[in-house]
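S.K.: Structures are listed in the sections that come next.
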Structure 1
Amino acid sequence: MVFDTNLIIEHIRRHEALPSRAVIPVIVVGELEAFALKADWGYQKV
């Protein structure tokens, strides 16, 4: 299953693990990093 940025953020906020066969596109990784920096999450959630 391919995950979008919104779905991954929802899993993070609910403290749920992603499925073991999750596919995360490279662009989503960049979006998550930018979101984490903007939200001041720090490295514990990134």
Structure 2
Amino acid sequence: MNKSFIEQVHYIRIPVKDLELSAQWYKDVLGLQLLNITKELGNFKSK
């Protein structure tokens, strides 16, 4: 199998309607760590 040409992803922006609800989903379902959240932006880190 060939090695992927993508080694890392540093930034992805996904617009959502409810940031609080979406942040909880990203934590619970995807297992991401919430670094900080503001009125307009949530920053996550993969574990």
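S.K.: Matching task: 40 is the computed value of relative contact order in percent (Cα under 8 Å, 6 or more apart). Pick the structure from 1, 2.
M.R.: Structure of origin is 1.
S.K.: For mean count of other Cβ atoms within 10 Å over residues 2-9, the calculated result is 14.5, so let me know which of 1, 2 that is.
M.R.: Source structure: 1.
S.K.: Let me ask something else. To test your reading of the models, identify which of 1, 2 gives 17, 13, 8 for semi-axes √(5λ) of the Cα gyration tensor in Å when calculated.
M.R.: Clearly, the read-out refers to 1.
S.K.: For the read-out helix-only ellipticity at 222 nm (-39500 (n - 2.57) for each DSSP H run of 4 or more, over all residues; to 500), a value of -14500 was computed from one structure; give its label from 1, 2.
M.R.: Corresponding structure: 1.
The numbers here are math on the coordinates, done by the rules we state, and not lab data. None of the values given here were measured: they were computed from a predicted structure. Cβ atoms are built from the backbone, for glycine too; each structure is taken alone.
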